[in-house]
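Peer 1: Okay, got some structures for you below.
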Structure 1
Amino acid sequence: MAKKAAATEKASGIDIGISTEQRQAIAKGLSHLLADSYTLYLMTHNFHWNVKGPMFNTLHLMFMQQYTEQWTALDAIAERIRALGVAAPGTYKEFVKLASIKEVDGVPKALDMVRHLVAAQEATARTARGLFALTDAANDQPTADLLTQRMDVHEKTAWMLRSLLED
């Protein structure tokens, strides 16, 4: 069985010590993370454009920092999917199917924007955390490292946003 798997790996041109099945499963999970991340990016950018009220300047600048960081992360996630030998999703249609985050209709009030972003940040962190069993089983440290970095950012950002909602 091991010889057959090794032969299949060499035939596919990818032999990084992770089986084809494991690479595909991890890439599938990363595709969900990419979809959540892209949806979060769009939500944050939309809120940056449309926020108003007494906290305008604070939120406008905070949202810009967040969507800028998120934009960079999208590339890292997609490139890890490609490094695993799988095509990264890249259309709205695919992202809508894969994302656990739902788009927000209309333009919410400023503090409702913050609430939506807290929920979306937490959802993205949960999606990343859900992949660790796969990365551990495959001994896939690069993906585990990426997931750890993303969870750190999403959990910290959620905390900062939640702080705006406290009295």
Structure 2
Amino acid sequence: MVNHQFTLRKAIQEDADKIWEILQFGIEQRRKDGSDQWQNGYPNPETVANDIENGYGFVLVKDEKVAAYCALIENNEPAYDKIDGKWLSDGDFMVVHRVAVAKDFSGKGVAAILFQHIENHTVAQNIFSIKVDTNFDNTVMLRILEKLSYTNCGKVQLASGERFAFEKILSF
């Protein structure tokens, strides 16, 4: 069930500074958790600008405050073409990248709420598969994906290294 106190919308240029602040908090959290994910200069302000320009950037908003950020990309993640394992489906899919929660909303279940909204948005696009990857040592994201019934399908190789690859088939 989607939490209706929050809304998911496309990010606009005016959101860029807040998005970068959220991503910087995520970068620092990964570092504090001992993860090497996001520790090499990615993501960065240029990533945010490209996401917004390409229509990939989305923000989760509550009471006009940006609570979380993600990039949603339809059918386009070249690294997913070659998987050490097997995807659950071969049709259209939504890719989820750059998930991060604002400091003020951290530890309050907002990432799970974000994924609920992502799932509803995906179905509204008539797409019934979500694919996402994360670092082996990103325990927070691994727990969220497990809790939300995403299936570990194997490993994919991104520019920044090998990642666990997950998929969830949606039915509404």
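Peer 1: Out of 1, 2, which structure matches 29 when relative contact order in percent (Cα under 8 Å, 6 or more apart) is calculated?
Peer 2: 1
Peer 1: 1, 2: which one has distance in nm of label points 7 Å out along Cα→Cβ at positions 23 and 151, as calculated, at 3.2?
Peer 2: 2
Peer 1: A value of -9500 was computed for helix-only ellipticity at 222 nm (-39500 (n - 2.57) for each DSSP H run of 4 or more, over all residues; to 500); which of 1, 2 is the source structure?
Peer 2: That value comes from structure 2.
Peer 1: For Rg/Rh (Cα atoms, Kirkwood Rh), for residues 15-54 alone, the calculated result is 1.01, so let me know which of 1, 2 that is.
Peer 2: Value 1.01 for Rg/Rh (Cα atoms, Kirkwood Rh), for residues 15-54 alone corresponds to 2 out of 1, 2.
Peer 1: Computing Cα Rg over 2.2 N^0.38 Å for each of 1, 2, which one ends up highest?
Peer 2: Max of Cα Rg over 2.2 N^0.38 Å: 1.
Every read-out reported here was derived from the displayed coordinates using simple, explicitly stated rules and does not represent laboratory data. As the structure is a computational prediction, the values presented were derived from the model and not from experiment. Cβ atoms are built from the backbone, for glycine too; each structure is taken alone.
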